[in-house]
1. Say we calculate Rg/Rh (Cα atoms, Kirkwood Rh), for residues 14-93 alone for every structure; which of 1, 2, 3 gives the highest result?
2. Using the calculated result 19.2, 68 for Rg and Dmax of the Cα atoms in Å, pick out the matching structure from 1, 2, 3.
3. Out of 1, 2, 3, which has the highest value for mean count of other Cβ atoms within 10 Å over residues 70-77?
Structure 1
Amino acid sequence: MIEGVKTKLLKTIADERGWLYEILRNDDDLFSSFGQVYLSAVYPGVVKAWHMHQKQTDNFAVVGGMIKLVLADLREDSPTRGEVQELYIGDENRLLVQIPPLVHHGVKGISDIPALVLNCPDQPYDHENPDEIRLPFDSDRINYNWDVRHG
């Protein structure tokens, strides 16, 4: 596990009327502060990568479909520097993933339907001065191939 990344298994509560699962509460160990909540879609087979934040902590959960979330640690002083981690989250693995500042991350839609990714970052998005550094999905700074690996 990359230093500073945390996960929380999301428990589904179901009855004859339907189901729900809590994603992030202000009394969770993972909670730091509230910035905003947003929902984004990732189309099947599409890669959205790479980016990282200088200050912002992300809290990702997938509320429909499945994604492969890939984390890459390029932080100079990190004990997990150079590590790349894959997490499969969504309908088949309901998980909250907390991504600390300075950890590069990207997603790939791996279901037959658009994946719906909910993020509850601890900072609101600043349209005038975004806290975001981007790299291309095939950056040579991160040793990762987004293709499907068989067997």
Structure 2
Amino acid sequence: MTEQRIGPDKEVTLHFALSLENGDVVDSTFDKKPATFKVGDGNLLPGFEQQLYGLKAGDKRTLQVAPEQGFGQPNPQNVQVMPRSQFEGMELSEGLLVIFNDAAKTELPGVVKAFNDRQVTVDFNHPLAGKLLAFEVEIIDVKAL
């Protein structure tokens, strides 16, 4: 039997660490249970998943993920200025994560970038948008579905 390699119709179990250019670790499974996903199920961004194609159990890699393959570039239209009255009773601070519901009741997280007595600037871009990421992986198992 040939070794299973990552590609369509495969289930993959792996450890991963996601790091910024400065070495700060954003997320990691190396100190806990490994992650399992089915290729194409949407759990991994396509740009991450594509770079795993061809790897097999036992492989270890550190892959570079450009913003275009990761969380995209920041979109200036995702930065909104809102009336301070929408934040009544909230103690605001720069970097504060706030959650809004859109018309379909989907949660939209945003980060407070600036505020004064009249208005609040909230950035709804993904916090990792525009960032070059290092994606360290250790493939534990690859199974056909």
Structure 3
Amino acid sequence: MPVAIALHLVAAVIWVGGMFFAYMSLRPAAASMEPAQRLPLWSRTFAGFFPWVWASVVALPATGYWMVFHAFGGLAHAGMYINIMQTLGIIMIMIYLHVFFAPYRRLNRAVAAGDFPAAAKQLAQIRRLIGINLLLGLATVVIAGTGRYWS
């Protein structure tokens, strides 16, 4: 159980922390850059970050369900907060899959072609979706930390 909890926490910190950094620090810092510099920077940043998100997308459900079935005896015996975390996690994964397979791929194609207006449009969509996922991730962290104290 301690290994599963540790892997679960590390995966969540990597994913949510990375989104927080990108949204709250990198985005404002890169905003003053010219599109020819800013858009390739984002493409390269995502190329480095998204493999870690893929690892998190695999590790979080795997460790989460392992804990549910080994510690709680299944979802029927888990607290409401576990079910809420599961639901939010599934939504976050679906949003990430959309980001990765749609606007991120279009961003990369546009950057490679030097079509910076099209790349900027894709980056704006990614930014909105990462903002949503960041809020869902932060809510999940709060639920994870406080849920067992709910009555």
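1. With respect to Rg/Rh (Cα atoms, Kirkwood Rh), for residues 14-93 alone, the highest-scoring structure among 1, 2, 3 is 3.
2. Only one of 1, 2, 3 returns 19.2, 68 for Rg and Dmax of the Cα atoms in Å, namely 2.
3. 1
Computed from the coordinates by the stated procedures, all read-outs in this text should not be read as laboratory data. For clarity, every value in this text was computed on a predicted model and none was experimentally measured. Cβ atoms are built from the backbone, for glycine too; each structure is taken alone.
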